[in-house]
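These are the structures in question, set out in turn.
A short reminder: the numbers here are calculations on the coordinates, not readings from a lab. None of the values given here were measured: they were computed from a predicted structure. Cβ atoms are built from the backbone, for glycine too; each structure is taken alone.
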Structure I
Amino acid sequence: MKIGELARAMATNVETVRYYERIGMLAAPARTHANYRSYAPEQIARLSFIRRARTLGFTLDDIRELLALASDADQSCEAIDAMAVRHRDAINRKIADLTALRQQLDDVIDACSQGRVGHCRIVEALGPR
């Protein structure tokens, strides 16, 4: 599979595929006689893993670690479970922070009387304290 086909199949950008190669997350593919990249099924599966992990919010360092751990099918998945739990906990903290932020913004919006900018509660709330 050529790089453009791979990028389309993975709903990603060609430059993203090249970037993953450049940083060593994806092995450089074989080249055709015409010097096109030719991706093997293993590389396609690895890119799929990377893309799905990115969609779930894992960092590139996390993904590197996950890939290394996943390379030994006979070891315990305890380390992978622990990474997933830490990531979920971080997401939950972010959700809590965003929920509190939304509530603050709702309070400011609700306090707005739709009057003049000179008396706008939103502008006042954003100003220096």
Structure II
Amino acid sequence: MNEENKRKNIQEELERADKAMRAASLLYEEGLLSDAISRLYYFLLYNIRALLLTKGMEPKSHEGALRLFSLHFVKEKIFNPKSSHIFSKLMKYREEADYNPSYLFTKEDFTEFKKEATELAKKIKEYLKERGYL
């Protein structure tokens, strides 16, 4: 992957992230909390995929994205351990939202998860900007 492709792919992932956040907010406003939480997870996944692209990594699975993020950004102390916990937690809740119809989320859950995901996405964008990808 050359630098031009890397930048293009990073931009595409960030655009996907923005769309996922818009969808999450609309679903939340309509009271569709499980779907909103699922889209919130994808918002964070796409941000993390953009981050991984800076090192030429393209995970093939959700778990792969978490492993690569933890190994190359948390273990290397570029991001703090809480960052991988936020991603891991949202991954778990996305699975509950998508596959467990009896699992109930509250508006407070969404608000808390959105705050955490937004803060982590902001740090990711700061990293991308510092390295000239934005």
Structure III
Amino acid sequence: MDTNELLKLSENHPIVLFDGVCNLCDGFVQFVMKRDRTGEFRFAPLQSETGRILLGHFNLDENVIDSVILIENGAAYNKSTAGLRTMRRIGGVWGLAYVFIIVPKFIRNSVYDFIAKNRYRLFGKKDACMIPTPEVRARFLQ
């Protein structure tokens, strides 16, 4: 897909970009998929072609892979804002987490950055990006 197709896709299917070798990030993706009953979310590792295309479009450094990024309605959100907006879209009790958006961004992102900086040490790292099961493969972008 090219940039325009990906941005159009994000209008109905928010795209979650994640560090494909991070166990914490993989856990987040699994968490979202399990609770996304309508299958609206799409996923791509930051290290993938889709990840590189979208990072380039939004002028985000493709070498900085310490943030989950949410592409929603043609806009990019990162760090705590991406996480909170994702939780809101999941809905239910998880959507209540969005109340933390009122916490100033510099505070939210300081906590996020601390966890991101230590994610491999705390949660481990894979040798390669996850391989989606056949049941969810269509939700992953190349």
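A value of 3.3 was computed for distance in nm of label points 7 Å out along Cα→Cβ at positions 4 and 108; which of I, II, III is the source structure? Walk me through the numbers on the way to the answer.
Values: I: 4.7; II: 5.3; III: 3.3.
Checking each candidate, the match is III.
Which of I, II, III yields -25500 for helix-only ellipticity at 222 nm (-39500 (n - 2.57) for each DSSP H run of 4 or more, over all residues; to 500), as computed?
Derived from II, not from the others.
Check the numbers for distance in nm of label points 7 Å out along Cα→Cβ at positions 28 and 84 across I, II, III and tell me which is largest.
I
Give the label, chosen from I, II, III, of the structure having the highest value of relative contact order in percent (Cα under 8 Å, 6 or more apart).
On the way: I: 14; II: 29; III: 32.
Comparing I, II, III, the top value of relative contact order in percent (Cα under 8 Å, 6 or more apart) belongs to III.
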